[in-house]
Structure I
Amino acid sequence: MANASAPTTHQGTTEPAGHSQMPQLDLSTYVPQLFWLFVTFVVLYVLMKRLAIPQVGRAIEARREQLDADLGRAGELKAEAETVLAVYEKRLATARAEAQATLRETAERMAAEAAERQRQLSQSLGQQIAAAERRIAEGKDDALAEIRGVAVDVGRAVVEKLTGSTPDAARIEAAVDSALVGPAG
């Protein structure tokens, strides 16, 4: 049977009324709880210090080394890219200079060719103009010679119509020659 001297509580336990039923709040068990808390803390501290923290430290160090290696590689790649860019810009400048020189030479050559064609055309046109002027002068001389003949024939016909007699040919020719030379001179 249960202890007869212990008073019973409302729930049928031997604990006096007003006491807590939670063992962690029982003052009589504080010292053992604190002892086991201290032991557990020390064990966990030692385990963390010996196992977990070194692994975390190694992981952090490995990440730092990887990051440093990546940064170093990035620096090398950047320097290489800058070198390639400098070479590219130099080649581009050289190509532009060569293109400008080629363009200038081509323009000069084309200008010289155009000037030569212009000179040849001027010379050819000059020759054609001189030939045309000679032909015009010859045509003018021929026309004047024909006009003289026509004028002599017209003068003879007029004199015959007006006088009814045939005039002297030498006299008509002299009159036409003086009339042709007279107004011009």
Structure II
Amino acid sequence: MVGSPEKFTKKLYNNMNIVITLVLLCIGLVCMGQFLNWIDYKFIKNKYLKSEKFDLNICCGNTICEGVNADIVKRNVPRFILIKNIYNLPFKNKQFKKTICSHTLEHVDDPMKFFKELQRISEHVVILVPPLWDYGCIFNLNEHRWQFLTLKSKHINKLPVFFKLPLAETYQKKFGQSVKV
């Protein structure tokens, strides 16, 4: 026996409430993730870029520092140098006093190798990486390869512990790595 129509309607109503609640929760998490990413990538990054003077802004995107601005893609910024190989930078040992590398290490094949190259060319290396609270980065498999185990964005002369994002390599082999340039 199926039961009364009232019981069926009540069960259906309860299940719909659960589905609606889950959908609203997911939408809220996505919106919160976008907001946290904006805080990290736009607000905090710009705060650090404006608060200190850097001789080199490596992987600069469209940001500008007082010194050299460099990237792997041609940019329309002053004092620009196009980089062909991030693991063999065209600079002398300790050529720069202070270098900033913002939101780049999570994209590269070998963060440690790139970081060591940055240490070779600069006395002080400031890196900005997505912290754990910017949780959208963990799910950004089409761009990111690594997650750093840190609650702060800024690190000086030290690379925080990191791990390879599960499925990122598989996803990127199949669909490509889409880094916004």
Structure III
Amino acid sequence: MTLVKENKMGLAVMLHMQNKNVLVVGGGIIGLRKAITVAKEGAKVLCVSTEFCEVFDKETANYPMIFPKKKAFEPSDLCDMDFVIAATDHEALNQEIYKACQRQHIWCLTTDRKSGSDVSFMATRRKENLTIAISTDGKSPGFAKQYVEQLSESIQDADIEKLRMAIKKREETFKT
């Protein structure tokens, strides 16, 4: 009897990013989106790039935990980082960043999907304590985003009320 499937999909987890140090390498639209995503979760985000897209400053103005630094990536940028996102449009650089992270045991997401990656982001929607997440293993993020939105819209107020009751019951169970 085999208990392990050969086609490993990865372990779906929620990472708590509050006060984590995150490095985003790349100042384009994708790097910008990823920086905002982790900043919304409470991470301190250092964005390193030789150039930033024209909307970068405007879009990050409401996120004081995002710190852009105009410079080329150096392996020393990984110092004290908990998580790294390689979001450049240079496959060789993304691969270099990924390998440097591997050597230092830092989890790394590469947005080009060719350079290796320890994680992939899922499309998510949250209603109170209910989180819906969908992944296409990075193969079609647009589809995942569209589908998770459809699922989210199908959640009714009665569903959220049932969740509240289940949470309350669980909390009461743990009090005894």
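Bear in mind these aren't lab numbers, they're just calculated from the coordinates by the rules spelled out. Given the structure is predicted, the values throughout are model-derived calculations rather than measurements. Cβ atoms are built from the backbone, for glycine too; each structure is taken alone.
Things worth noting here:
- Distance in nm of label points 7 Å out along Cα→Cβ at positions 90 and 122 derived as 4.9 - corresponding label from I, II, III: I
- Which of I, II, III yields 10.6 [mean count of other Cβ atoms within 10 Å over residues 42-49, calculated]: I
- Look at mean count of other Cβ atoms within 10 Å over residues 58-65 for each of I, II, III: the largest one is in II.
- Kirkwood radius over Cα pairs in Å, for residues 34-129 alone - highest-scoring structure of I, II, III: I
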